[in-house]
Structure P
Amino acid sequence: MKDNQFICQVGFEDFVFDCIIGVYPEERDLPQPLAVTLRCSYDATRAAQSDDVQFAVDYAGMSEVIMQTAQEGEYYLLETLALEVIRALRARWPQVVSGRLELRKPRALSRAGASLLVTEF
């Protein structure tokens, strides 16, 4: 605890769904898997003291917001997707003070496990 705040991190690893993402013609034609890892820090004091989920940051809800943002946006760049995801998460959960978002395209490079973008916010 810091200054009567109970800061926690919530999130998930390797949340995978299909979406249109990329600049190449084959990436624009067919959805491809996108793997998302997210960690968000927030002041969980009220949630912890009340044991009430309404005061917590909902990581399942966060995964749905990310998937919806990606699938509806059909972005060319991972950078643009990351920016829009962060905007959407902060709009819905303003108590999030910082985080780390990792987006991975497992099929983007034939000789690599994945291409990726990592950003901290």
Structure Q
Amino acid sequence: GKGLAYLKNLKNLDVLNLADNPIDNKALAHLEALSHLDTITLRNTHITGEGLVHLKSLERLRVLNLKGCQKVTDESLQYLSGLKELRMLYVRDTEVTDEGAKKLKRQIPGLAVFFH
């Protein structure tokens, strides 16, 4: 997680794959300054729904993979509602339900949520 602090100077970074790493909510705070991020893969990390608050500032984010993040819930999707460019959200093996996905899709026109 601490190593992510070194990413803050990579202002033009647009794709970040942290899959299968011991990343937690605190580590996600280091991503807030990476405003050019287009795609983030957090598959099978230790983040919880509360960690998604650190992604709120990533207004260019189009693809977010949360597969296997078992503590991400419908309620935590509220932190993503301001990401109007988000087009693909992957939530297999999370606590997200169809109802939670539908609510977020009402807030972000054009969003597709994948459960597979």
Structure R
Amino acid sequence: MVIILFNFPLRCDQYNKTWECGNNFLSKFLALKSAYISCTKNQYLKINDCCQIHDNCYDKKEISKEQCDFNLEKCFDEAVSLENGLKKLTCKTLVSTFEIAVEIFGNKSYINSS
């Protein structure tokens, strides 16, 4: 299991775009695998963009952590709304867990960012 875990590339599409959701290898790995299962390709690519924007927001600190997090939630909502039916529901459930993780762990990340 460990060999498989550490050999898994954290890429989210055929263009080798790096997966950005999460704050360490394990959380990124789990988030990416969950996104593959819960969301369509269009949704998880948009979610990844949302995470990158959110990371940049934390790094720049031009607005408050709360505003960065609010913007992330809006972006996630846009990603979820790209599809209808079951994938909309499963993807919404997933991004809700991402939002909870940001709520729990975001303070430390915001303080420790650039």
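Read the figures in this text as sums done on the coordinates, not as results from a lab. Keep in mind the model is a prediction, meaning the values are calculated, not measured.
Assorted remarks:
- Label whose coordinates, when Rg/Rh (Cα atoms, Kirkwood Rh) is calculated, return 0.93 (choices P, Q, R): Q
- With Rg/Rh (Cα atoms, Kirkwood Rh), for residues 23-70 alone derived as 1.22, matching label from P, Q, R: P
- Structure responsible for -24500, with helix-only ellipticity at 222 nm (-39500 (n - 2.57) for each DSSP H run of 4 or more, over all residues; to 500) calculated and labels P, Q, R on offer: R
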